[in-house]
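Input: structures, listed below.
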Structure 1
Amino acid sequence: MTAALALYRTVALVWTVVALAVVPYLLGRPAPYGRHARPGWGKLVEARWAWLLMEIPSPLGMVLFFAFGQGGPVAGVFLSLWLIHYVYRALVFPFLLPAKARPMPITVLLSGAFFNLVNAYLNGAWLFFLAPPRTMAWLASPRFVLGGLLFFVGLAMHVLADRKLRRLRRSAEGYAVPRGGLFRFVSCPNYFGEIVEWSGFALATWSPGALLFVLWTVANLVPRAVRHHRWYRETFPDYPASRRAVLPFLL
């Protein structure tokens, strides 16, 4: 085993344990930003810049791994999928937020940026350094085709739910009950979309780093969705009783 592979396996193991450990914590105490903001988490950073600074390490890290890695057309496709998400998340989404969006504590910003750095390492190191280069035939394989389809379906769900929430908050001058689309079934279709999206990426790339990303996406977003769902039901007495938190008909 090479030193690079041994390091990768160690980081992946530690990252798995941490992901499992944060679930009970986040179920009890959601990350302190947005509607769950609370004092005591450090200096506040304006929301738009906080989101940009938190998310930008991920696309930059993946570009660097690709630039110095094995490269190739299939690797370029993998990178393109990653950048499609993160151009939206790091460079578009923050500046669609209203100017009055709640600021983010710097501790949340820094912990999110650290997560994105580790995540970029686990995905970039595997796809562009450690894994054997994929041939063009991979792009016609059932795994890639189905995974790519799931990726874009999940991305569309995520983006459309974000847009509906932004429009609702502007029209209602604050939080209100979202309706229509996937909001008929779950309180957080944006989170459901991200889970579907990164599950598709894991299938399309068939890599341990992407599988760990799915684990972390679930570990982070499912507890937050449960807390969102509880908040909606406590805040709005007429909240639809049939809705689930994040997984339609299940959770």
Structure 2
Amino acid sequence: MRRARHLTALIACLCLPASAQATQVVKLDAALTPDRLGQAATIGFGFHITTTTHGVPAPLTGVAVSYPNNLGIALSGLGLATCTETTLEHSGPEGCPTDSIMGYGTARAELPVGTDIVDETGSVTLIRGPSQNGHLALLFYTNAETPVSSQTVLPGLLLPTPAPYGGRISITVPLIEGLPDGPDVTVTELSSTFGPQHLTYYETVHGHRIAYHPNGILLPDHCPRGGFPFAAELRFADGSHAVTRTSVPCPRQPALPG
């Protein structure tokens, strides 16, 4: 009987899908554009998820991206207007005020279909949502057209976090249904800018609508030793989590005349 129970357990383990046995591996990228101390910039961040078994990772359920301290986000001039999750779900970013858009990016997802893996890529629009309990709310609107049309809103918040970071962007990733009776879709890549790059806002002056670019996120006058630190913690539906870190090198100081 004991040998029979062991054999049954072994067969059950062998029949588990590959994603359940896989260990998620995460790579974090970050950038500051332009990288000039004391000047306004756009933050860029993104992550890429793979597995040690080269299979489909477990579905992603949450991400927390920590960004450097002493960034002038409050003075960035970004997100002067807000948009609701309901508006996004019904009308997309086109239904939101132009001045609520805070960045753009891309996303990629994978779905196991039999022995094949179907890839789906889409665009990301970062939009300011109504504040929650005094915290700046962010809405990541993802829009994929092929092979399946899919639109999803990932809600996020700007929250405090201990040094050496100045705060973190906490993003909730809802489970996305795949084929009927099949596994959920897995988000494997997400990247976004947070800043004035490619943004145009409008203001009315003396009855005329004038286009302008928002200021951006002010970088400090001094770079921390080792560069500007970023970190990301990802949570998965199988109960696992992964932590990864990176840093943006300190900008080169311009040479003095002569």
Structure 3
Amino acid sequence: MRASGKLVADILQELKPLVVPGVSLLELDRKAEELTLKGGAKPAFKGYSGFRHSLCLSVNEQVVHGVPSERRLKEGEIIGVDFGVVMDGYYGDSAVTLPVGNVSPAAKQLMRCTKDALYAAVEQCRPGNSLKDLAAAVERTVKPFGYGIVRDFVGHGIGQKLHEEPQVPNYVAGASNLKLRPGMTIAIEPMINEGSAGVKVLGDKWTCVTEDGRLSAHFEHTILITEDGHEILTDWAGQTYGSWLEG
């Protein structure tokens, strides 16, 4: 899982500079698959429940599970890049939301809040803490901004399958008191809407969008619970994660 997580992180780093005005979503998808195969792995999403691509690419009001197309990115948009691989039977899964060129202060604030919510939850990852502790950390981070925390889609266990138990909600009311234990691997992924928490799935049966048409952001890491804390297996930015949104 360390190997899978590192490959995910490395490929996200390689994709980041390609997210520029004019690039098509399919171009990004093809690059991700090329890098995955070169790294000795397979795309985790391709073929999953009939999904035909390596990346989920969600632009602006799209929350998650956006389907790559010929659409070309425009200056000022934001895009969620959700990506996973399977290597030697083990999965890694991570997501970032990136600016396309210069974006509005409101978009930057939403992305930064969502990223901070992820890291607040990660900091609660240690033996003895519960899934409610993770959800509470997300809520504490997001509440001052008045954003909506998506409830229809949540984080998950991960290992020899992409999605395993337990579910890892981002809101306290939906989270269980399950205690974290050394050796557990989970994917934490807050999805935060600029407006209300309401979402809907489009006719393609995949793309989830905000009900009110406002922006949404998504960040995700695969986390290992260790004897004395945690390890970020998809660490795409290390301790300098604050710089991830720049440029």
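Details
- With respect to mean count of other Cβ atoms within 10 Å over residues 111-118, the largest value across structures 1, 2, 3 is given by 3.
- Origin of the value 6.1, where mean projected area of the Cα convex hull in nm², for residues 143-214 alone was derived from one of 1, 2, 3: 3
- For helix-only ellipticity at 222 nm (-39500 (n - 2.57) for each DSSP H run of 4 or more, over all residues; to 500) computed as -2500, the structure of 1, 2, 3 it came from: 2
FYI, it's all coordinate maths here, none of it is from the lab. These numbers were taken from a predicted model, which means no experiment stands behind them. Cβ atoms are built from the backbone, for glycine too; each structure is taken alone.
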